[in-house]
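What follows is a set of structures for review.
Just so it is clear, none of the values below were taken in a lab; they were calculated from the coordinates. Keep in mind the model is a prediction, meaning the values are calculated, not measured. Cβ atoms are built from the backbone, for glycine too; each structure is taken alone.
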Structure P
Amino acid sequence: MKTAVPVRCLLIASIFPPIHGGSAVVYESLCRYVGAGSIFVLAPWRHYIDGQAIAGWREYDAQAGYPVERIELLRPLMLDIPCSRLQSVWRTLTIDLPLKWRVLKTVAALVRRERINVVCIGELTSGSWIGLAAQRLLGCRMINYIHGEEITTETTYRFYGRQRHRYLAAADAVVAVSEFTRAALTRLMGVPREKIELIPNGVDLERFSAGPRNAELLRRLGVRDGEKVILTVGRLVPRKGMDMVLRALPAIRQSIPSVHYLIVGEGEYRPVLEGLMSELGLRDCATLAGKLSHQDLLDLYRSCDVFAMPNREMPDGDTEGFGLVFLEANACGRAVIGGRAGGAVEAVRDGENGVLVDGNDPASIADAILRILTDAELREHLERRGLEIALQSSCAERARQFHALCARLVNQG
């Protein structure tokens, strides 16, 4: 009998802890649970958006429990659109190509040193060229890990649109985090269904669990004693629906004057949210908390009265691929509200672990929040069923699915 080849996977991702974000959480969970010696990580120590060193990366890597190799950047810094073809060519020659050469050398050294046999790409458009190189030059299998928005969002650059199809066609396997994402891969990108592995996002049950309310943390964030707390956690972008919760707050306060809305996360939509808070006179009952520690985040899940992220599909197709935060809130014993868009309808089962709403309608959002805050029987049912669903959605099981996929790829003829 032929001896099975052990999995030696290299995960390559620009969005990786200690950066916060849904995809970063998913990749971290894979690394924690896939099995010692089976996975290695290549990630940057500078952020490609602002060029700053990622805060706490050394400390994170030292305690990670799995090997993380850092390189300055995996993709070029985000710059203004070139004003001419000459400037574009100059950037390619002086920035893009030298960076790619450094990345390729690092990957090749890692593949040889760690005997890597499968490469998993975390960002489709910016990272798949590395997977192709590892596949064709170094003999590795290639997996694309797809969350949803990277294929549903329209791009104004025809070249990048074509590249998405090319990369996915070349991959040995494609992971989809939801049925919605799997269907979009086939419908929009032409990926054969048999090539797609469905691995729904799972929640880390060792980190997220029910617990006591942290009154001191709430006070630090501006919440007064006795106020009901609505919580949203996520990157500050339009599709998450924080703006619509803000627009729903005046109607909510007519029925429940003592209510406070906490928004946790960072992103380019912050100035818009700040302006909306001022415009609607909500500075005394809404707080942009920014980035918080893992412990503070856990305490806020436990301390809120309802979790709300009424996501919506944007005009350019940008939408939620799944919504892991819903399961995190469920695991902490909280009912959730999500938008009827994208893969969120798989994470939020209407009437079971939460309520689905029209993410474009503040009145619908206000009604759902008021129902959960005022109907104790409904809230307790959603919280109880939500905890059951979260317990059935362990990220440890998802990591086993991922390892099994890698094992099939490296052991097939």
Structure Q
Amino acid sequence: MMKILLVTYWWLTSMGGIRTYMNQLADRLRTHGHEVDLMGTDLGTNSVYVAGQNRRFSKDSVLPLIRQNLAGAPLPQLHGCPQAMAIESDRYAFEMGAAALGVNHYDLIHAQDPIAALSIRRILRSPIPLLVSFHGSLAREGYHDSRSFHPELTWTEFRSGTYGKHYASLEYLGAEASDLILVSSGWIKGLIVESGIPAAKIRQVPYGIDIPAFLAQSSAEFPKAKNPDRKLIMYTGRLEYVKGVQVLIEALGLLSRTRSDWKCWIIGDGGMLTQLQNRCVELGIDREVEFLGVIDNIPSALKKADIYVQPSLQDTQPFSLTEAQLAGVASIAANTTGMPEMIQEGVTGLLFAPEDPASLCAQLSRLLSNPGERSTLGYHASQWVFRNRTLAQMYQGTWRVYQELTGG
């Protein structure tokens, strides 16, 4: 029996892909008799905490001193970049919080991002094995966030600036600080190797999904009725620029020029909600596109869908796409980053040129016109998930990495 810490620099209170992964892995480890803690940040109180424990460390209590010290440091480039300065200050506060809560009594620590890995390594006082999972690319997500304000910004421009260099440095240092690196896709493995980290240090284990729980949830009737005369297109996830929902909206605007046999449900919330709603009004599709907000039962909603779209600008192995595939919904995803590893074109789904509304529109029209292909793609996708994305497979692969680190 081991005592294991799963830790993220990011918000433990936000339900998303990383939190889902941490919860699923923790549950599996506990069923095998291991003691597991989850550490992260509570965005509401800006504090570092361990889930289920009363102790918290307020980052606000130390941030003024950290900022004061950084302001006096000879770092002119950092001082000229408010975004990098904010991250640098906050990661030191997180590091102090983790140290105050204590990390040196665990048998193994599994960080969920490179910032957490770097922070933990700096405060370890004993040779505890440290594993880091790369669930995405900080630098590339930072790039796409910047593009939401500066659409013409190129990747070359971003990575040559202080903000891009800072994120890239944190990724490299987090990878270097860890004993082994865990990834879910070949795409993210390639990025890490490109940064100068040896491939021999990386282990690849795909994500899994709790299939019995998903099927149980899907058996419930979703309360919102579907228009029986229209095919339903669906997206579930965050409404942020990096998720590419704006590409889907533009594609639907094009689709509305040639056909009216569809509706679209956008499920989720985020900073782009108002902007996306306004754009639907401008395109004249506000009656065809409904924003449902956050819902409790995604599996139940997916039963209503005829087509699922994953339009992300960057995604490693999106959990929402796996859910749609498991539900047997014909899926279309952007042909970029880790998503092509989840779809065999024309067999388990369709791909479209990333950030290209016309390409997505063409694939949507194709599936709307071909119910037989929708059914076949959905069936093959669900079978692929049953064969390749079980929680047991994810746990067994991760446990082998744990044993490699601990000599077990």
Relative contact order in percent (Cα under 8 Å, 6 or more apart) gets 13 when computed on, of labels P, Q, structure Q
Output the label of whichever structure in P, Q has the greatest value of distance in nm of label points 7 Å out along Cα→Cβ at positions 68 and 188. Q
Work out which structure the value 1.39 belongs to, where Cα Rg over 2.2 N^0.38 Å, for residues 276-331 alone was derived from one of P, Q. P
